[in-house]
Structure P
Amino acid sequence: MARWSFVRHAESVANQEGWLAGRRDVPLSAVGEEQARELARRLAPRVFTRIYTSPLSRARATAAAIARGRRLELVEVDALIERDVGTLEGHSRAALRSSGQMEVLLDWHRQPPGGESQDEVARRVLTWLWRAEARVSVEEHVLVVAHGGVLRCAVGLLDGRADQEIGRWAIANAELLDREIEPGRWGGLVEGRGWR
């Protein structure tokens, strides 16, 4: 089985200030920069064969900290970009909770105005993982650095979580999720959902 490690980016300025960044390109906070360095120290003994990252700077900076000193190219993948939250981008999380709009974000099938549902995010990300899987041998250890919304959908479905529970699963900044994945698993998830 191939080893896949998934990391949510370290704390961004938006995380620190409590607002929804979505696809807005927001840098790491000072705390996030230290989290990324600490994560890189923890992961230093691991030998990764591939590192994929979202193109947004908060994920790229986290991935770059981990990649520093390794002879590996960071591969930016558009499919790993954070969920498009449409008109809710830039709104405070507290305001979204008090207005009830957070429930739209947490629901598997509902889309925020002008944005993506979690189902659409899952389809985008799992389809890419299925294609990437074809290039990964069973001896490899792949690192994917992305966003909470992306990882909840992909790893949540991989773990067999119920659709409606996935949005409520909290993944901390710089949290590491390790999985041993049998060949064909991503493809099976894509086919099982009728997305092929």
Structure Q
Amino acid sequence: MRIIIGLGNPGNEYENTRHNIGFAVINAVASKMDIILSEGKGEYLIGSKKVGNNKIMLVKPMTYMNNSGIAVKEIIDYFHLDLSQILIVVDDFNLPLGTTRIRLRGGTGGHNGLYSIIYHLRSEDFQRLRCGIAGESTPKYKSAMADFVLSSFDRSENKIVQQMIEKARDIVLETTIQDLPMAFSH
């Protein structure tokens, strides 16, 4: 079983914000695989499909970004998962817009959603697909970062954003279906 968890914030006001790239990637994978997400046993939306001998599950936590760890922990516990079975899809303001990078483990990188997951799982040992959201409007000071990540992409960035979502979708599909080790960068 492989669980792909895209981080974001629920609600229409957050739908096209930088912080919701994880949700956008999950939506793209769900569309490509004909998976419908519905309410799970906890604070998340979930959908699944069997591919060969593998069951693929897509998840969108509904706990808001800063409490993502609550939903991730619920999923891990409910399905009795090993951390090697999950992939977290997350935005990253430290990476240039359009860049994707997979890591087998790591710290928060200043991301509150990852902080919450690490706190609740008591481990940094989970895979994450980081999607770069830094652009020309990225603030120089951390104090302005909250407003930045909750802002929409500039119109001039939309093409790059769409290409990044498609690239991340393809990475998820490739690594999930083929069950390849996730230790490369794009």
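All of the numbers you see were taken from the coordinates with simple rules; none came from a lab. Note that the structure is predicted; figures quoted are calculated from it, not measured. Cβ atoms are built from the backbone, for glycine too; each structure is taken alone.
A few points about this structure:
- Comparing Rg/Rh (Cα atoms, Kirkwood Rh), for residues 57-104 alone across structures P, Q, the highest figure comes from P.
- Here mean count of other Cβ atoms within 10 Å over residues 33-40 was derived from just one of the structures P, Q, and that gives 13.4; the source is Q.
- Source structure of the calculated read-out (distance in nm of label points 7 Å out along Cα→Cβ at positions 9 and 81, 1.2) within P, Q: P.
- Top of P, Q by distance in nm of label points 7 Å out along Cα→Cβ at positions 49 and 145, largest first: Q
- Which of P, Q leads on FRET efficiency 1/(1 + (r/R0)^6) of positions 73 and 137 (r between Cβ atoms, R0 = 30 Å, to 0.05), largest value: P
- Origin of the value 4.6, where distance in nm of label points 7 Å out along Cα→Cβ at positions 41 and 113 was derived from one of P, Q: P
- Identity of the structure behind 24.4 (criterion: mean count of other Cβ atoms within 10 Å over residues 1-8, calculated), options P, Q: Q
- Of structures P, Q, the largest value of Rg/Rh (Cα atoms, Kirkwood Rh) belongs to P.
- Look at relative contact order in percent (Cα under 8 Å, 6 or more apart) for each of P, Q: the largest one is in P.
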